[in-house]
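What follows are several structures.
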Structure P
Amino acid sequence: MKRILALSLASALLTCLWAGIAQARSFDEIMSSKVLRVGTTGDYKPFSYNNNGKYEGFDIAVAESFAEKLGVKLEFVPTTWKTLMQDLKDGKYDIGMSGITRTIARQKEACFSQGYVTFGKTPLVAAAKAADFKTMADIDRKGVRIGVNPGGTNEKFVRANIKNAEIVVFESNLAIPAAVADGKVDVMITDSVEAIFYAATNPALAAPMLDNLFTRSQLGYLMPAGDSRLQDTVNFMMDEMILKGEMDQLKSLYLHMDRQ
């Protein structure tokens, strides 16, 4: 009898523990709740920028379009590059929309939408020093300081390829372009779309290697593994936006892609 009671108590405890573990919501659960929760870092112009509590940027505009098409309320959920994947697995948000690079490592743990912007890693430097940075060898030398934000593909690229330059860590991605312009660091290696944006909007900055990108990748929207209906619906909405010219309008408004 004691053994049976002990097993019953253990079973009840496990049930409570599993019930307390947050899980990603299915497409049907999202529609039933009438709320689409979008995870975004708010630190990556021109895709996601937290402007004193109001989110702005290309991906924010796409998220607003998604919510309107689905007929649901939109809720932005703050996340970070370090916690992006775990927050998704914990069910804190439904779709990650923050200029997220499609990678095999992330695809193994989740799933992506179709790609919507093709880009590559490239340096962002002070305009006055643009002539000094024309190759990777110019960047990876002693005395050069490279700013990185922890947890994303920029940091991974820098740590995998930089052997001689000094790596300086900034907790906020938004702080790095300003640090480059102010001379606190010499280089930010980032996605070409971000480099194009800052070079186009700040005359103190330049992107001198756009014709010779270090990598080629695409951005996509991040979703939980296993929910094919959510993924299919997101891809369907993206196809509609492309067909009707909405994607091109938003790219022209936010991304300055004509500079590439």
Structure Q
Amino acid sequence: MIREDRMPRSGAARQQPKYQRIAAALKAAIEAGEYGPGDRLPGENDLMATYDVARMTARQALGVLQSEGLTEARKGAGVFVRESRLIRRRGIQRLGADVWAAGRSIWGADIEDREPSVEFLDVCEEPAPAAIATLLGLASGAAACVRRRRFLLDGKPVMLATSYLDAALVAGTPITEPDTGPGGIYARLAELGRGPARFREEVRSRMPNQEEAGRLGLAAGTPVVLVVRTAFAADGAVVEVNEMVLDASAYVLEYEFDAP
């Protein structure tokens, strides 16, 4: 149980709503190691008794930690400290030709010794969205090969990814199959003489829509990071556009490069 002496004592803190002060005490207890990853926090009844507050105040205090991504609620079990082992996504090194040309998975480069899996939500041909068609140099309404996947780590969804490629270019190749083989899409493009020579990634963040939150199993208040990667062949033509939605609480985005 958290201690009363963890409640903020400064003048400014005393003016905070009581639920925020209780939340601060819970966070201090987590930071002090009193509650580790996977541990159950005191429930609403415990907080009500300790701080002599109404149920709504206790519920709001626990809600603060959930909204900040520190905890997760498990139906019928309580509120637990989230596992804190982050995925370090090394945005430059993972795309090196020494990774995919050697038959290794780009996704596998991020996860060290953890247990990964990929679910193929859809692999199909469909008209490319207008912006994607423009990037791929396709006529309006032309077909794209679309690959939608969900990536899981230790059994938990962490990323959704949708790749778009010129359907005519990749027709009849393993790119149109769920399992593209060693080295993935980029190794297969290289076999077609259209291997990627340059990449561009655009990164931004927002709150997830309902479908994204459901597929990623996100706790309330957890944002997502959007990464849109464009792969260019040596002649400058775009050969793939990949739109990725990452659980922001699961990732660190790392970029290491030489000074220009």
Structure R
Amino acid sequence: MIGTDGSAESRVVAALYGELLTQAGEEVRTADTEYETPVDTAQAVVDGEISIAPAYESTLLRAMPGGQTMPGNMEATLSMALPPGIVALPPAAAQGGVVLAVTKATAERHKLRGLADLGRAGPGLTLGGPASGDPDAPSAASLKKAYGITLASAGTEDVADVLVLRSTDPAIARDGLVVLTDPKSVVPPEHVFPLISAPAVDPDGRKALARLNPLLTTAQLAALTSSVSAGEAPGKAARTWLRSKGLLPS
């Protein structure tokens, strides 16, 4: 049984998993309950309420006892944090976490490509946006420590110079925003992956899910999320996309 939270992103990713598992010969059902957050869906897998759910690396680690520290090997970190019988399958290229972005005009004016470049913009730029309250959102202090840049906090205001957004926020593509690179990894990784109860997905099912990983990029996930947010049924969006990538027969 697949579970999701109420977000468009979770619902469409779960639909992708469901279509691939069905194609692999697995019997798939979707849970009647939509969980509140990705942490809740992950806990539901751990508790045996559901068998599979979309999960995110750093979000999951925060929810697991002893999972807060992250050495370089994320696969090993997740394996150590999860209880026996619960498995984090390999992640997709797509990240659903926090990013920092600026308008194209701001990027061109100050020659911005990465967070380190903000230093040349001088003082006066503000930091804020819809995802500024996210647990993974960097603070002005953490950015100063890592990159030596000074930004004034603008809270959740979406008129800040440097916007804190989810990586799948439709505004990034709609407004042509420039996502700034973060070579020092101030923002932790949030790749999306299937969290499963080990007996629930056989080797064929796992192979089917793995085919998704290189093709589901952040941009592709953002487009799918945007379609579902606009009213398209998650299953229809998932099937159309999977067929376009050759993962389902036409």
inquiry  = Given -0.79, -1.12, -1.18 as the derived value for log10 I(q)/I(0) by the Debye sum over Cα atoms at q = 0.15, 0.20, 0.21 Å⁻¹, for residues 52-179 alone, which of the supplied structures P, Q, R does it correspond to?
reply    = R
message = Once relative contact order in percent (Cα under 8 Å, 6 or more apart) is calculated for all of P, Q, R, which comes out largest?
response = R
task = Taking 1.6 as the value of distance in nm of label points 7 Å out along Cα→Cβ at positions 76 and 92 derived from one of the structures shown (P, Q, R), identify that structure.
result = P
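Bear in mind that the values in this text are calculations on the coordinates, not laboratory data. Computed from a predicted structure; not experimentally measured. Cβ atoms are built from the backbone, for glycine too; each structure is taken alone.
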